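**Student:** Just below sit the structures, each encoded as structure tokens.
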Structure I
Amino acid sequence: MQDVFNKYINYLEVERNASPYTVRNYTNDLVDFSHFLRDKGVGSLKEVDRYTLRDYLSHLLKKGIVKASIARKLSAIRSFYRYLMREGMVASSPTASTSSPKLDRRLPAFLTRQEIERLLKAPDPATPQGQRDGAMLELIYASGIRVSELVRLNLEQVYLDSRELRIWGKEAKERIVLMGEPAARALNNYLKQGRPRLLAKKESNTVFLNRYGERLGERGVQKILEAYARSAGIEKRVHPHLLRHTFATHLLDGGADLRVVQELLGHANLASTQIYTHVTKSQARRVYLSAHPMAKNDPKDS
């Protein structure tokens, strides 16, 4: 069973081009599932049926695992069994008749325009690290790219003249993302000044480097962002995905079409983008005042 798990993880990394974050979570989830099967005396993946799976979900609920984590674990198992069916190792999947637990739908958090302005001003443009960090923050907010896409970015994917990036997202799907003038300017400044100093005498086509001249990791970006959020006086929990939320929210708030936002985010499903259709209070007020007939009463008509 362990050998099959290892082959599947290799498939995720090589063929599916899954992010390190996804690979780590799926690995942990499948290890947890395999321990449950071992404790239940299940010796083969072919022996797992829908009742085994329901026992596992019940086991997770009794342990107090939150619904979102249970849904992710089930998603990992579902993906694993699709792989097993593709490879001819099993005839059917026990997940076919098992539904994920219904999640509480929460609106995604985002930064206000004032907060994002403070955050973007936090890096020191006089240092190589500050130039790098300023370019990263501007780029995530301007383009909405995932942190995994950011850290995998190479020089040949950057087109400063047209202010575009060629991105390979989830499952190696290619898309073009755009950036505004401030992001392009910050990125150009980093590539000309900060990056050569971080690279020193090494050779690399990686865009964002750490202080050793090597590819910056996702965890490194997270720590950098947390530090700047604190220095900018932002009390919310700030992480790279929050900037992605902010990108989508501010686009829709400004009147962007949902399909365009879907394309820029790299969502395969429109439903994934629809979580951003919430509007800010100020936008709701503007729409209300301009659209509702009783909100447009002129005092002179009274």
Structure II
Amino acid sequence: MQKFIGTGVALITPFNEDESVDFDALKRLVEFNIENGIDYLVVNGTTGESATITKEEKWQIVETVVATNKGRLPIVLGVGGNNTAAVVEELKTEDFSNIDAVLSVAPYYSKPTQEGLYQHFKAIAEASQVPVILYNVPGRTSKNMEPSTTLRLANDFDNVIAVKEAGNNTQQYLELIKNKPEDFLIISGDDDLALNVVLAGASGVISVIGQAFPKEFSSLIRFGLEGKNKEAYQLHFQLMEIIALIFSENNPAGIKSVLKALQITSDEVRLPLVKASNTLQKQIADFVSNF
């Protein structure tokens, strides 16, 4: 589990103008992050627009990332959804030999009870060939997975090794950090709160902005883990504005606009998402040019 301490990045899926996957841009993005200090890569998570990626594209993306990575960093793959049986089938039948863990988002739309969430992740834990990182993001799923449910899963299943907590709720982070099993990881899914919760005892972050500023953001988290508050907050203050900007309309349109300004990928997204507004694109471009 040491491999998931630090900064992971929730990679976007770059697209060409015709909305096909831009594999060359994906290779550039992966290499850029590896060269600049990121600790692990998260592929086909929700920031990767997994909801509009086909099954064939998903595994082509995995193949591309694995080939580019060449074993240098751990790889986490997004495998989740609100059809428990379909998630279990994927976990049982696909090849996870190059995957270090799966990140499984809580069921969206269905709004299950806490017992429903527990049973969903129980089925996933029992089916998975690799360790499982739970993903709680109530702003997108419309249902919060309460700390008691997360901790119940952590205690009941050895292969449930972490939670990516993205409720933007400091009190919930603190409750998880206070009561977690010793070897269970609390990973921030909120870029704006990541440093604060790391200083409180979290294990790191799965970041969106980190893929655009990997050197700075991974250093920020590393300083936090080392208790170097002053150095960490200096970097945090430098990135506060861009973190707010990328989430001001929708994710991943904001981060794709940043990556376009950095000339790493295009800012194409798939419907129902649309590109960042002209106003936001200008604000982002101005930040990047002055950073």
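Each reported figure results from applying straightforward, stated rules to the coordinates on display, with no laboratory input. Being a predicted model, the structure only gives us computed values, none of them experimental. Cβ atoms are built from the backbone, for glycine too; each structure is taken alone.
**Student:** One of I, II was used to compute helix-only ellipticity at 222 nm (-39500 (n - 2.57) for each DSSP H run of 4 or more, over all residues; to 500), and the answer was -14000. Which one was it?
**Tutor:** II
**Student:** Right, next: Comparing mean projected area of the Cα convex hull in nm², for residues 18-57 alone across I, II, which is largest?
**Tutor:** Greatest value across I, II: structure II.
**Student:** If log10 I(q)/I(0) by the Debye sum over Cα atoms at q = 0.11, 0.14, 0.15 Å⁻¹ is calculated from each of I, II, which structure is the one that comes out at -0.59, -1.00, -1.17?
**Tutor:** It was calculated from structure II.
**Student:** Given 16.6 as the derived value for mean count of other Cβ atoms within 10 Å over residues 218-225, which of the supplied structures I, II does it correspond to?
**Tutor:** So the calculation was done on I.
**Student:** Can I ask one more? Looking at structures I, II, which one was P(r) over Cα pairs in 5 Å bins from 0, in percent, for residues 10-89 alone calculated from, given that it came out as 3, 13, 24, 27, 18, 11, 3, 0?
**Tutor:** Comparing all candidates, it corresponds to I.
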